[in-house]
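Novice: For reference, the structures are reproduced in the following blocks.
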Structure I
Amino acid sequence: MQKLMNRIITLIISIVIVFFTTLCGRKNNTIQVPIINIGSNIWNMEVINLSSYADDIRYIPLEEMPQNPINMNSKIIMDCSDKYIIDSDGMTIILYDKNGRYLYKIGKQGRGPGEYNSLSYLRLLEDKVFVYDYSSDDLIEYNLDGTFAERHRSGFTAVDKYILHDVFIVNDSMILGSIDNVTGNLPYKALVIDKQGNIKYSVPNYVSFKLASGIKYLMSPGDASICKFDNKLFFKEFYNDTIFQFDSQFSLLPSYVVDLGKYREPFIKRGMSWEKKEITKHIYLTNFFDVGTFIILICDYNMYFPSKRLTPKVIKIQGLKEHTLWINTNSMLGIYDKETGNVSFSQPTSTDVFLSTTGFYNDIDGGPRFLPDKLINDSIMVMKLGFDELSELIASKEFKENMPKYDTKKKGLEILVDSLNRIGFNNTVYMFITLKTKKDLESYN
């Protein structure tokens, strides 16, 4: 009798377990995080036209001031707002109005009060310009007229211990940044601090790894990505497969899982030196922009990048060995469609013209292919152009034979570049595009 009762109790327990397991499974299915399947779609390439996602282009050349020259380079040290553009070469900071007219020089390089030495971050926020001096780890505030306002000695370091990377200044009192797990066992993946370096919110790190023998610390080969859209902050660590959204209390909520498949760097390599990681054999998601109805993906294809220069470019640096360059870039632009779950990449072009290589195909005016540097607000994205590269494009066979939708816009771009060449212009040009609204995209499709 006792054995029978034990069997009945066991059966009842089994039925209860199955019931709750099934119930939990159904519940989990309803909140399943969407997967962005990059690994299975890296060869899913097509012509992705800019006109499918944007309906306006503006080119803003930044006014040159002989007394405050800026050397053009590839460093993306800049920011924009609805009213202003701020640009820097790492040594000089200039504030322009939205049409590129010179307004003020912001501070100056030096070691005196109110000066910066080596900057790596700029942020326009209301009536202030925030400058990060990485050599001193100071965060400096300037007024819009360029005068010094305040210096914060805590910089981007929390409680004198944790250095923030890939920073996004949220507002006048909070700074969000990732924590690069240089030792393999740091307790945080991200922190929100105030301007005195106090921790306001923390995101625990649950991933640890051992460093290879002889290595004391190891920096990530890429940056974390942070973007803001529709008042929502999105965050992805370089190595983490998940794109998170911060809630009002800066807790991370999983939004998407990025699947790189067989092209992902194996976890076992995390603690190895960059050489032993064999970075070129892997594909990395280096940036993303969540813009509502779709997500723009920027991936480093490395050895899998399918296009090359038609002729090699020899780079000569005094005192160093000549270097032969066969590719213009290895960055690929992809689109993740939230509604369908499809992932596709914009087919790159084998060309010697840098601005014709990768990104959205510019079928609006035939100008540069668009590979965004920043999302300025919910409708505007920007790409920072070197004028020499833009001139090279306009003079190229690719541009002359291109037949975009709006021939008048093509002619306008040609006239702009020609006029700038005639005055010996040698500054930066900003390319702004206006994204289509959700309603526009739905009617287009």
Structure II
Amino acid sequence: MQRKQITVTILAALAVILMSAPIVCAADKERVLHTFNGSDGGAPDDGVIFDDAGNLYGTVQGGSGNRLFGAVFELAPDGNGHWKEKVLHTFNGKDGWQPIGGLIRDAAGNLYGTTSLGGTRGDGGDGTVFELTLGANGKWTERVLHDFGGPDGYYPMSNLLFDTAGNLYGTTETGGTSTACPNGCGVVFELSPGPNGKWTENVLHDFGKGEDGRNPYGLIFDAAGNLYGTTYFGGTHNGGTVFEFLPGKDGKWTEKLLHSFGNGTDGSNPRASFIFDASGNLYGTTLNGGIYGYGAVIELMPQTNGQWIHKVLHSFNKDGIDGRYPQGVLNFDSSGNLYGTTPYGGSGSGCTNQFGLCGIVFELKPESNGKWTEKILHNFVGNGSDGVGPYAGLIFDSAGNLYSTTFAGGAGLGLYGTVFEIIP
């Protein structure tokens, strides 16, 4: 269920399926804010972020015409219930190609992200880290902060993080120096700004030289400045891992393995970072595994002896109605309920096609007996008018509404995906 490049063959086949599926009306309060049409980009893989004015920002990894290499977009509310899209930057290959990860903002409102391919190093480019700065004329200027070249990382797919000193942290799915994987097993990297405006990369960890995991994804900091993340493969049973990095006084980071997936029922192949609750427990999803093999929601709880206890909160069912193959980051509301997406499954018609794309938005509510109850907030319909394939996590606005993207679907031809809102 991993995704690489979008191909014309897949998109063309998906278009036939979407247009031939019957129309099913959604019963909940889902609203499509924008449908991509190719010329403004397409196939958003990650979610969106807000600025202080309530505008949304995100990336699309492809499109048609001059948007073939992907773009960065803004959606601005017009006050009448509609949203206006603006393309802030179009990638050209040399400055990056196929931005799969999402965006982050600094205090000045500058945007930062990664492209999984492109740049000027490697065979066709091994990916970049970029910054977009808003000028006084209202235009955005892109600057490549780092150009990957294999040994220092290849194929960055996840979001970046800032520390309190303004350094950037991220992962690359492959690359590095390990020979355990054909193109390296991935790295954790840091980018530090210099007084000359240049950024210097430091590889904090090179995976694949033991049982610490392979192919890392997203990162998250705890309050003490330790880094936590996941790997898709590797570990004791090759089902992926959850890891922690502790910074040392000498500038080196020490890795600690918190959990190694692999017996199937405990989950397998996490493809997104985990999140913390107020008590310091970690929550996340695994793409595979669980009781039925279609993915799970996981909790990891730290113990006084330094070990972490693993608990499966929800296994997605074998019939697929409650979703399949979750791949996005989870999010908490103020009551402690968890929210997420699955890009496959659901009860929308057309979900049994060869791609399986439909998907759901779900809520998990903790009960007094320690169990969690799943509630489906939205089923994406098989005709694709409201979007299909929500891979990304969700964000809240101040009113408690949820926002994210779908990889495909939307009004009209329905190939290029949507930005949507859910009103719970």
Structure III
Amino acid sequence: MTLKVLSKDGFYGWVNLTVMFFFNIVVMLMMVAFSLFLPYWVKEFDWSRASISGAQTISIILAGLAAPVVAIFIMKQGPKRAIVVGNFINVVGLVLLAFQNSIWHLYLGNGVIIGLGMSIGGILAGSTVINNWFVLKRPAALSISMAAMGYSGVVANPSIMALIHWVGWRNTYLILAAAALLFCVVVPALLLKNKPEELGQVPDGLSVAKLDPLKSTDSLYKSLDKTTVDFTAGEALRTRALWLLVAYTALIFLVMTGMMTHQVAFLFDIGLSPTMVAMALVVLSAAMGTSQLGVGFLGLRFRMRSLAVFSIVLSIAGFSILLFAQSLQPVLAFCVIYGMGQGIQSVAMQNLMPDYFGRTEFPKIMGFTSPITTFVSSIGAPVAGYIRDSSGSYLLAFKIFLVLLVIAFICIVCAKRPMHFSLEESDA
């Protein structure tokens, strides 16, 4: 069996997908840990929410600034090396956070070290692995990989909160560091393969003729709104569609970052008990994971942009409910609706760029645009924290988030897939 998946007639992509499934579980733990620990830092150190959120902002900005260099590193060295190196850096940051006693420790550990580690070995490197191995089946592969991030919260969020209660937040960070070392460093180092070409294999493991003998490559790609000619990074940067996707992504991440950072603090503010908060996070994660898994298979039949538009509608509806939430029931309604929207969006965002511009220079395209998206998205957490500190409520911040979601909706509606310049010339 081992020889089969490594041979020219086999397909190693499913092994990579399995590695990335468990990898994404732990990456999600690292991403949500900040918001889970935030209330305990406020209580123990008497730090303001705005000052704590600043560490998250530094992390996001640093990741964005490093993205162009990281993209070149991934293109030259491969996503496997980026994942191993980046997540070893993350482990160092997690250990430092376990022993922090001053606000600058938080800024160094989360803002600088984990910011750099996530930039090198996080979502870009992980999605590059999937994009290298899957093209026509990319929506399903990405949905399986990313559903791990959603479903991990079902167990992870209440587990982390329970660990904090039982062993303290410092020891919980050490446990998280051990998990990151195993699933984000050791296992990828041993098992990941960068591209199917390294083994003499092809993306998806099947030729187009075997996948659907009645359709040509071009007709299959066009029916799913995928480019038939890969763009270079320079060509992609000259298209209107790219910048609409950048604006859409930046606004979605701004809202998501603000929510992830302050969701636990907000739920405590409206009077929910730790048990209720854990329940809400489980529901949110379950809704997100279910929609992530489902949308990938829908993406094999429907255009991903249409699914992205629908996801924004769900997110807007969810936030409209949250504005009036003062008890568990509307919070759970928000978690279901917004969680489904976020799940669809997360898969859609990872598919739209390679669908529109191809896989050849995907890391470069993402790396060159990431400084913009990350800078914009970094604003969400500190603004929400400042509004809460100054007004005593998150209500104004959530109203701003709702307006930004409406703008993101307009961007994705207008972001139609561009035709490659060579095809325009041939048509002319």
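Novice: Name the one structure among I, II, III that distance in nm of label points 7 Å out along Cα→Cβ at positions 248 and 280 of 2.3 was derived from.
Specialist: II
Novice: Let me ask something additional. Upon calculation of helix-only ellipticity at 222 nm (-39500 (n - 2.57) for each DSSP H run of 4 or more, over all residues; to 500) from the atomic coordinates, which of the structures I, II, III produces -5000? Write out the running numbers ahead of the final one.
Specialist: Working: I: -5000; II: -1000; III: -26000.
Value -5000 for helix-only ellipticity at 222 nm (-39500 (n - 2.57) for each DSSP H run of 4 or more, over all residues; to 500) corresponds to I out of I, II, III.
Bear in mind these aren't lab numbers, they're just calculated from the coordinates by the rules spelled out. Since the model is a prediction, treat every value here as computed from it, not as a measurement. Cβ atoms are built from the backbone, for glycine too; each structure is taken alone.
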